[in-house]
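Novice: Okay, got some structures for you below.
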Structure 1
Amino acid sequence: MNDSAANNVENLVIIGSGPAGWTAAIYAARANLNPLVFPGRAASKDLVPGGQLMLTTEVENYPGFPEGITGPEMMMHFFQQAARFDTRVVTDDGVKLAKELEGGLYTPFQNVESVDFSRRPFTVTGDGGFSVQAQAVIVATGAKANWLNLENEQRLAQSGGGVSACAVCDGALPIFRGAELGVVGGGDTAVEEATYLSKFASKVYLIVRRDVLRASKIMQDRVENNPKIEVLWNHNVVDVLGDQKITGVKLLNNKTNETYEKKLGGLFLAIGHTPISAFLEGQLELDDTGYVKLREGGRSLTSVEGVFAAGDVADHVYRQAVTAAGMGCRAAIDAERWLAEQGVV
């Protein structure tokens, strides 16, 4: 039986449109769940249609693209594949079939402003005033990298000018091979990124604002034993230099108050990520850093029955497009099976 349509209740609402969200939409649409997606807003600094890959110029490690592909191009492929199976999306003009939108990922979509998971059917409300009820929800809002928020840092990151927040994603690109690179941060992630980059770079400077590393002992040992990595203690990056491409950074020694410039061929930020989950507080169980907690067993189940999570909003370990897509697949299959158990589909 399926009373949802008659009662104007959606079977499945998907919040987010990165690799996890669109993959969930593809699987759900092919399973005849008729999913409805809130993709986010292009003007938003948080939930952007297409996710963080919209800020990535070159993707070389996603299977199926032997010559590489730009992040926006790849996400357009995801969008078009979801549209092929009649995925619907929430725009400022109401619910539309994705395949009917001329603007593609640049359509004025709606973001989600609030949710009510306290009772079923759940309620999802967009920032454009559209509200919908749903039998099941998949949260795939992702996470955003933390930046220094310097003007030229942001400009070069968005233009592919040698500033990145993911060494595993971008570090092997030709522009970084044989170059002197900088990594900002002092935790495990920063050390991991510096170690990874040392495979390709001629030198890696680990720029640490304190006089100690926050990384675990085993990670600190990796820095000390790697001749290609040099730690710049008590340093802050106060400016990123370069026009079309980064040429270096302006550093402040916060002990001596001295500023100077250092030439670099690339800069990687490793100062953490912030999951896009603020709107879920009080609705789902989150960990201390804001990531959605999943139940044990490798599935996508959250603390609320009928609500599932996929991608970087629930993954603080891998944060890759391919793992997010895999989680989107799992969430759609979990949602389909759960809806069937409830007699909804």
Structure 2
Amino acid sequence: MSEQSTEKVLIIGSGPAGWTAAIYAARANLDPVVYVGVPATNPAPVLPGGQLMLTTEVENYPGFPHGVTGPDMMAKFREQAERFGTRVVDANIDQCDFSKRPFRMVDSDGKTVLASSVIISTGATANWMGLANEIRLAMNGGGVSACAVCDGALPVYRNQPLAVVGGGDTAMEEASYLTKFASKVYVIHRRDTLRASKSMQDRVLSNPKVEMVWDSAVEDVIGDERLESVRVKNLKTGALRDLDVRGLFIAIGHSPATKFLEGSGVELDAKGYVALHTRASTTNIPGIFAAGDVADQQYRQAVSAAGMGCQAALDCERWLAEQGVH
């Protein structure tokens, strides 16, 4: 690719949203190029392919009746996109100038690329505690997860004691969900009051399967191949306690991957997600579209991200046609 080549459709990000957008755009003869990103640590690994690269078993994506690993699923998405002619660049997009067309971007290799349209699908990363054992067991499917809805129903967690870290609505939702499968759910929170809405608090605190672990933080995650216990420290007394659990679900928020959009002109919401004001994928800048978790802080599921990738490609195709680009 020459330094000043102009792409019809440039897709930033390689999770379910990005690859689905690429499949649709490629089949529409739009010759898309996907910037898949490069591995990073933040503090947990950030890998091309998104959060699914840290997911061992996916059982809730249609079409895989016996489940599939996250990395295998993303490999199949990529293979399908490339089958229709999608080109792939192993780099990040680091800077964007969307003030005029064609849009101008600079990648992590220092190359400038121009594009008639852009689909942003960089996702969002779970906020982790930053413990070495937490990351290790999350990477190898050893019982640490950042998504109870994704993983909590797996057989390995059924009728087992589990733990959730966090005190907001997300943590309460995850704890409530896990009570359907777990024998017991510990909720570990740094304070003695919850940030979650009153209705969410009531639902969790009234559940006999839930035990609150107040004023506490996770000190270590213990286990070789699989999680065996979680060591927590009482922040008021300094006392240590080991919780015998087989699953630990981190629910302390997500961070959208939108730092590279600073100064680009794309509107972000108060939490840094790309702002979409309708059900369409259109941003505040004509020709710039967004799909997946980077614009969705509510669902954050592979299937919903893929659906948004479809929308973005269709919206992009129609917009390009209106501009006379075919």
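Just so it is clear, none of the values below were taken in a lab; they were calculated from the coordinates. What you see is a predicted model; the values in this text were computed from it and never measured. Cβ atoms are built from the backbone, for glycine too; each structure is taken alone.
Novice: Among 1, 2, considering only distance in nm of label points 7 Å out along Cα→Cβ at positions 73 and 313, which has the greatest calculated value? Walk me through the intermediate numbers first.
Specialist: Details: 1: 3.0; 2: 1.7.
Largest value of distance in nm of label points 7 Å out along Cα→Cβ at positions 73 and 313: 1.
Novice: I've got another one for you. Quick one: distance in nm of label points 7 Å out along Cα→Cβ at positions 265 and 305 came out at 2.8 when computed from one of 1, 2, so which one is it?
Specialist: Values: 1: 5.8; 2: 2.8.
Computing distance in nm of label points 7 Å out along Cα→Cβ at positions 265 and 305 on every structure in 1, 2 gives 2.8 only for 2.
Novice: So if we calculate distance in nm of label points 7 Å out along Cα→Cβ at positions 209 and 233 for every structure here (1, 2), which label has the highest result?
Specialist: On the way: 1: 1.8; 2: 3.1.
Largest calculated value belongs to 2.
Novice: Here semi-axes √(5λ) of the Cα gyration tensor in Å, for residues 17-120 alone has been calculated and equals 23, 16, 14, so which of 1, 2 was it run on?
Specialist: 1
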